[in-house]
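In what follows, structures are represented as structure tokens.
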Structure P
Amino acid sequence: MAFVLINADLGAEEELIKELKNTENVKEVYTVYGVYDIIVKVEADTMEKVKDTITWKIRRMDKVRSTLTMIVIES
């Protein structure tokens, strides 16, 4: 599982949220205030699928300016 903080193009948050909610392995999407605009929870069967979702789907969306990924370490 990972959390991805996203900086979106100005005014594109709503459109991006709709696209994120329809992305495979994206489990939760929230608009937030602060340095980042959106936070996304990504969860899949394997860490490889989580990484692929972030790298090949989320980071390549047109309205995404930058991301910060936090991979959850489970004990």
Structure Q
Amino acid sequence: MAGNDDFIVIKAKENGVNVIGLTRGTDTRFHHSEKLDKGEVMIAQFTEHTSAIKVRGKAIIQTSHGEIETDV
């Protein structure tokens, strides 16, 4: 996945949406987190260090594979 140009867009539908980056490797760990307020948008990308992104709160997530809305 390193060198992948794909990105995801996360748009908060409420205040306090958490976006958490998880590490790649034998031990998966949190390595970065951001808190978004309603209407804020974050553009994220998977890297050689980031293998997963967790979104907690009401948000719309857009990827090259489609769009999904959280059910929180």
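Assorted remarks:
- Read-out distance in nm of label points 7 Å out along Cα→Cβ at positions 15 and 39, computed value 1.3, structure in P, Q: Q
- Identity of the structure behind 37, 22, 17 (criterion: Cα extents along the principal axes in Å, calculated), options P, Q: P
- When helix-only ellipticity at 222 nm (-39500 (n - 2.57) for each DSSP H run of 4 or more, over all residues; to 500) is computed for each of P, Q, the one that comes out at -5000 is P.
- Test item: relative contact order in percent (Cα under 8 Å, 6 or more apart) calculated as 46, pick one of P, Q: P
- Which of P, Q leads on distance in nm of label points 7 Å out along Cα→Cβ at positions 47 and 63, largest value: P
Computed from the coordinates by the stated procedures, all read-outs in this text should not be read as laboratory data. A quick note: this is a predicted structure, and the numbers were derived from the prediction, not measured. Cβ atoms are built from the backbone, for glycine too; each structure is taken alone.
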